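S.K.: In the part that follows, the structures are each spelled out as structure tokens.
Nothing in this text is a laboratory measurement; each read-out follows from the coordinates by a stated rule. All figures in this text were calculated on a predicted structure; none of them were measured in a lab. Cβ atoms are built from the backbone, for glycine too; each structure is taken alone.
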Structure I
């Protein structure tokens with residue numbers, strides 16, 4: 001073990017992206033470091049994954065942090081293992097389809113200027129199976145589903161089904177506009193360890209302004225249905241951005257009304273580090289209101305520990 005700046009993506013993860021690309025992390029479509037494409041021989045793909053991780057870990061141990069990683073909230077200085085560990089986490093960000101147009105969504109904004117297409121989920125499943133078979137990924141490698149919207153992607157539902165049948169633990173992010181039975185089954189079976197529903201608003205006006213579509217009632221009805229169907233494992237996540245800072249009271253009111261038990265607070269990834277201080281009063285207000293209403297509050301992945309402790 002050695003102390004240096006790194007993150008779990010660099011150490012033990014890979015991320016599938018649109019246009020057949022495998023990247024190191026899921027923070028940005030623009031800056032995430034490329035590893036390879038899936039259109040190569042599987043042995044070439046595996047070697048490129050090993051080589052890229054070895055190179056990045058060596059650089060980070062030496063204190064040479066590349067530009068895409070500088071200032072990233074995922075980057076932490078702690079004790080990291082020096083051995084070449086197997087892949088223990090796979091993130092799925094390879095599908096573009098979504099039923100909303102969120103203002104903070106990197107995919108939606110990127111699609112305005114860049115041609116992106118879904119990577120074939122069958123090719124991805126083949127690569128995963130080969131990584132496990134060749135001991136590059138752990139047999140129980142964790143599945144993390146990001147975006148587009150998994151509830152409207154048949155390919156993603158197939159991967160979730162594969163994960164449930166093969167004892168993979170999973171995290172699923174959904175905007176909550178559509179209820180999916182297989183998600184609820186996965187939660188109740190313990191396969192889906194974390195299920196995050198993201199309405200980002202507690203009022204229709206704010207929802208429409210930041211989501212681009214009026215699915216306010218449908219989303220909160222879906223949230224209520226998941227909460228009712230699943231005794232635990234469901235969290236309602238709110239991404240703080242300039243458009244919803246004055247909607248916090250309504251957010252908590254809706255959670256109470258729909259019998260939500262757990263909430264998560266996150267920050268828009270586009271917020272610059274030097275501007276974090278502007279959001280501290282709103283973070284504190286959210287946490288206090290949630291706790292006063294007996295809600296369990298979780299810190300989102302994009303909020304640095306030192307900011308959460310402020």
Structure II
């Protein structure tokens with residue numbers, strides 16, 4: 001009988017960053033990677049822009065508060081992550097020491113300041129040898145996010161062959177882009193990472209839909225943040241959230257199997273790592289009835305072209 005491979009464990013880190021502190025957040029991430037390694041995980045996914053934080057203020061601080069917004073943006077840029085950099089090397093070291101592959105959400109800056117001060121919402125893939133094997137920049141920031149992040153291009157779309165499975169994914173509401181999802185399926189994603197700031201319904205239903213549609217395991221991963229996770233030195237920002245719910249985001253991280261069944265989570269109002277065992281048979285078996293890039297596709301009727309050219313702001317000859 002053909003060997004379908006042994007079961008393996010995947011994981012989602014539901015955690016709060018050390019707010020606007022790149023080095024401290026990287027160290028916290030490394031501790032979580034070590035914890036996941038001790039639990040036997042082969043892959044650990046982190047939330048959207050975990051390093052150094054998701055810029056939650058875009059939804060709550062009025063546009064007229066220019067000084068506050070400018071100050072927050074300056075700190076975000078100062079604590080952003082270049083790829084490669086000392087920060088990605090430190091994460092790679094943790095991955096190598098523990099044997100855990102990592103999907104890490106970062107605020108990405110260009111190396112050496114080339115391209116200005118624009119940031120990107122980026123998902124970085126690191127293998128168990130500690131190498132950066134790919135990165136994906138969010139194609140379309142949503143709403144107020146467009147005042148923080150630039151748009152990615154097709155050059156960063158892709159799926160990566162890791163030792164245990166093919167891993168890819170999209171960030172937050174990119175997952176509502178049907179053609180982007182289809183590209184992930186067509187490139188053979190088996191484990192689909194969906195880092196986010198979203199929670200509740202219909203987001204959890206979205207994770208289940210993606211799993212069922214693509215016949216993939218989906219890791220939905222979100223930061224669980226409380227008001228007190230914003231340090232006192234950000235007094236003006238803390239006032240924005242005064243009097244509301246202690247939890248600025250309750251989390252709702254979850255893992256879903258290829259039949260659309262929740263197999264871990266959703267987790268709410270706590271920091272923890274969620275684990276789920278991947279059954280290799282489920283990476284194939286459910287496609288018997290529905291394979292959207294196989295017998296359930298109609299390439300004679302529908303055709304998808306992906307432009308994977310890079311779009312730099314300047315070219316030199």
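S.K.: So distance in nm of label points 7 Å out along Cα→Cβ at positions 65 and 249, computed for just one structure, reads 1.8; which one of I, II is that?
M.R.: Only one of I, II returns 1.8 for distance in nm of label points 7 Å out along Cα→Cβ at positions 65 and 249, namely II.
S.K.: Between I, II, which one scores greatest on relative contact order in percent (Cα under 8 Å, 6 or more apart)?
M.R.: When relative contact order in percent (Cα under 8 Å, 6 or more apart) is computed for each of I, II, structure II gives the biggest number.
S.K.: Matching task: 18.0 is the computed value of mean count of other Cβ atoms within 10 Å over residues 185-192. Pick the structure from I, II.
M.R.: Of the options listed, only I reproduces it.
S.K.: One of I, II was used to compute distance in nm of label points 7 Å out along Cα→Cβ at positions 25 and 121, and the result was 1.4. Which label is that?
M.R.: Attributed to the structure labelled II.
S.K.: Supply the structure label, taken from I, II, corresponding to semi-axes √(5λ) of the Cα gyration tensor in Å, for residues 49-168 alone with the calculated value 28, 15, 12.
M.R.: It was calculated from structure II.
S.K.: While we're on this one: Which of I, II yields 52, 41, 38 for Cα extents along the principal axes in Å, as computed?
M.R.: I
S.K.: Kindly point out which one of I, II the value -11000 was derived from, the read-out being helix-only ellipticity at 222 nm (-39500 (n - 2.57) for each DSSP H run of 4 or more, over all residues; to 500).
M.R.: For helix-only ellipticity at 222 nm (-39500 (n - 2.57) for each DSSP H run of 4 or more, over all residues; to 500), the value -11000 is produced by structure I.
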